[in-house]
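Okay, got some structures for you below.
A short reminder: the numbers here are calculations on the coordinates, not readings from a lab. No experiment lies behind these values; they were computed from the predicted model shown.
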Structure P
Amino acid sequence: MMDRIDSSEAGEPDDAIRPPEPDAAMADLSGRLLIAMPALTAPPFAHSVVYLCAHSPQDGAMGLVINRRLSQPNFGALMEQLGVEPNPPARRIGLCTGGPVASERGFVLHSSDWSGDGSLPVDDATTLTASLDVLRAIASGDGPRRAVLALGHASWSPGQLEDEIAANVWLAAPPCDDIIFDRDFDTKWRRALNTLGIDPMRLVSGIGHA
């Protein structure tokens, strides 16, 4: 095994939810959250929250779904499969299904107080690491202060994400450490919408109405 982790219309009310402006859709959204709109019903992205690790017009986008709990294997069992010591680990972090691409590969999204070989800073606060070094540090009780391990990732070809945002498939929101890293996976979609001042129930009921 390689030393990486594998396994506006007339009469519309003033407070109506509108699609983002075109300029916003074209901005670099690296380090931001993507929140699926209710109209996006196809798995695995229905009601999903994605942390965008990279985004550029030339290369497209790559991100991790951060609100799909991975129940099996648990963290200790995964460390055993990967041969990471000590086991049982001194620390445990949350596991999620990061997306449909390369589901056998792992990515640790973590706070930037730790860095190792192969670590890629996303912004000043958050780093992405795809090597086993970070898991060895976490298992030994050290490593980054906050972290989540995702198996698989999501990706978009150049221009694809911009088109989806313009079509009101996704909302972009600022990052929030609690949403990114805590283990309350079932509430992340609602909490992410709340950071934009949006009531999810109102958003659902407003879909399809001018």
Structure Q
Amino acid sequence: MKKILITSLLLGAVQFASAQEKLSREETLKYAFVVAADLKQLQGTPIPTDVDVKQPVAIKDGDFAGMVLPEAKLTVDAIAKVSDKAIAIGQLWLLKLTPMQNGEAIASSKLRMVTLTHEGEQATVSQCTLGVQRNSSGNLELLVFGKDKEPVVKVPLKTMDAKQDVPVDISAERESESGKVTLNVLGKYTATFAVTALES
């Protein structure tokens, strides 16, 4: 059950194949509460986070899955006014997946690997903190943090204008041995980064 739980659980930011499946709100909430059970792990992130476990988004594809938990007080204004000091926009939990930077997979040694236990079953997943900052050129960037204060991924955060029912929404598509994950934030910002299978 734990393995299934985590598989769905980490559903959220990455659909490793073209046919992605979004979990129902009821099922996603169940997984969100599982990862939130360990407050020390939930809060011990490289930059401070205060996520809203009642607004998760989760998706899966086969053995690959991900889940996003948005910041509780995330606003368009806060992002627009961000400086070179990063602010958090949420957390990304991944099952059997890892982010990529410059075409290279991020090693598990650079990620926060978490062992979750539910109803006697265990599964190991990675927890990434999502942040935003302005770079030296004044442009917004999405940051993906592993276990250290330096992000493992930096990609442009672009403006958009779309209706959105959740603070952070996710979609993904497969590309050969990797995939691309797109995060839409508050219907006003969007960023895309690559993921691939996490080597055990």
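Computing Rg and Dmax of the Cα atoms in Å gives 18.0, 64 for which of P, Q?
On the way: P: 18.0, 64; Q: 15.2, 50.
It traces back to P.
Among the shown structures P, Q, from which was the value -3500 of helix-only ellipticity at 222 nm (-39500 (n - 2.57) for each DSSP H run of 4 or more, over all residues; to 500) calculated?
Considering all the candidates, the number was obtained from Q.
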